[in-house]
Structure 1
Amino acid sequence: MKTTDKTILITGGTSGLGLGLALRFQAAGNRVIVAGRRRNLLDQIVRDNPGIEAIALDVADPSSILRAREIVEERFPDVDVLINMAGIMQPEDLHSDGFLATAEATVTTNLLGTIRMVAAFTEFLQAKNEAVIMNVSSGLAFVPLAATPTYDATKSAVHGFTEALRVQLADTSVEVLELIPPAVATTLMGQDQHEGGNAMPVDEYLDEVMSILGTRPDEKQVMVERVKMLRYAEVDGTYDEILAMLAGAGH
């Protein structure tokens, strides 16, 4: 992926890794549009970061996605990179049916949101000379965290969808990437509140990601070193051990 002179639309761009990537890409010489549900946060980001632009978007709402595409076509026709970062992560107790509402919301945002964004923008991006779709999965796509079963499942599905998307779009100008984060110290599941925990510091993670993108342009799965133990657990024969370790950490 070329990391300069692009016009980048990032969903889930109002906080966490989405906002962090937005600021890194802007600093690298790209035009960046952040998209998110909370208008007050979008307005604040635009005020605090001259040059960044914003679109109100709820990826759980199909009509909001279609409105966002219309806005992009009208105001930002040069968009040639789509980063599907929006996601939610909530604990679920599967002993009774009380988890179902959380599970349904997680599927709607994490999986259907990504698929609907791809459906809305793929033809638009195919008209560009060098376009990119980057879908965000997780290390938990490969070894699940027992406390968040539907989150894990959606990220496994995003991985599979992205692999198939890359094959199908191989005859187009659209490059398909998968960003596979480990646990990072963001507000997701309160990981920023656990001092001395296992979550990777946000700036350290973003530094490594931008280095990978800048120095290994042919990389299809963007993985920092810390996530590789999850990604390759089955191959390495450590799956059961890591599954048990994550289960203990989730309590």
Structure 2
Amino acid sequence: MTYQGVLQKMQTELMNPIQYYLVFEDSFLNVNQLLNKEIQIKFEGFQCLNCGLQKKIFRQGFCYDCFMSSPAVGDWIMRPELSTAHLDIEDRDLSYEKRVQLQPHVVYLALSSDVKVGVTRKTQVPTRWIDQGAVQAVPIVEVPNRYLAGIAEVALKNHYADKTSWQKMLKNDFPEADLLLERKKAFEWLPEEVKQHFSNDISVLDLNFPVLEYPKKVKSLNLDKTPFFTGKVSGIKGQYLLFEDGTVFNVRSNEGYVVKINVLN
């Protein structure tokens, strides 16, 4: 079987194990079906996810021009505390920013390579946790806008990591942790205006990824340097395909790349 199209991050379904899908313009692939099969990935070009033109991808699936102008990749995306829509202040496109920023957001703790703090829109739970390769996650607060989530995250970054070590995550290397206990501790460090959104009625979500074997060492597949790759799929975690030889392929970091995927057996 051959699948061809523009890479976008894998869509996911919360099951046991998590189900993954690559969706192309004319077809889709349940990636779980590739486990223990040999596949070929061939790089064929670029297509910006924003303008649709065949221009070299700069970041996050966008060409340089779109990355510098689109409201979908403003600084407040990576740094929620910079959100200003609640003040009626525009960054790039106020109507877009109001739609995204002025909706419920969740500040959470996740266990991936360590206990980390993060922010996501409520509509992205549990997708965000799956994409990070977290084996467990628990909400801390649900707030009405992105700014409040951002200042809560800034306060908690003094006590928890805010980034995942992708190498450790892919090797399934994480410490033992009691997320409910950490959550109770986190309450004391929250800004006063956020504490009112803390709820004790919370449970930890366990996430099970479709992995046959975790690698001991990992090496990242770079399509710019290796435009043709063949390997046997040994697992899927976060937004990565894991291969038997320790190669890992980050689908999300290759958004906007046009590829052809051949399933050999």
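Using the calculated result 28, 20, 19 for semi-axes √(5λ) of the Cα gyration tensor in Å, pick out the matching structure from 1, 2. Before the final figure, lay out the partial values.
Values: 1: 28, 20, 19; 2: 33, 24, 14.
Of the options listed, only 1 reproduces it.
If you work out mean count of other Cβ atoms within 10 Å over residues 78-85 for 1, 2, which one comes out largest?
Values: 1: 23.1; 2: 17.4.
Top value of mean count of other Cβ atoms within 10 Å over residues 78-85 goes to structure 1.
For mean count of other Cβ atoms within 10 Å over residues 6-13, which of 1, 2 scores largest?
By mean count of other Cβ atoms within 10 Å over residues 6-13, the leading structure of 1, 2 is 1.
Which one of 1, 2 has mean count of other Cβ atoms within 10 Å over residues 102-109, as calculated from the coordinates, equal to 21.9?
The read-out comes from structure 2.
Any idea which of 1, 2 comes out highest on relative contact order in percent (Cα under 8 Å, 6 or more apart)?
Across 1, 2, relative contact order in percent (Cα under 8 Å, 6 or more apart) peaks for 2.
Can you rank 1, 2 by distance in nm of label points 7 Å out along Cα→Cβ at positions 142 and 166 and just name the one with the largest value?
2
Quick check for you: by volume of the Cα convex hull per residue in Å³, for residues 14-69 alone, which of 1, 2 is greatest?
Top value of volume of the Cα convex hull per residue in Å³, for residues 14-69 alone, among 1, 2, belongs to structure 2.
To which of 1, 2 does the computed value -4500 (helix-only ellipticity at 222 nm (-39500 (n - 2.57) for each DSSP H run of 4 or more, over all residues; to 500)) belong?
2
Read-outs: derived from the displayed coordinates by stated rules, not from any lab. Keep in mind it's a predicted model, so treat the numbers as computed, not measured. Cβ atoms are built from the backbone, for glycine too; each structure is taken alone.
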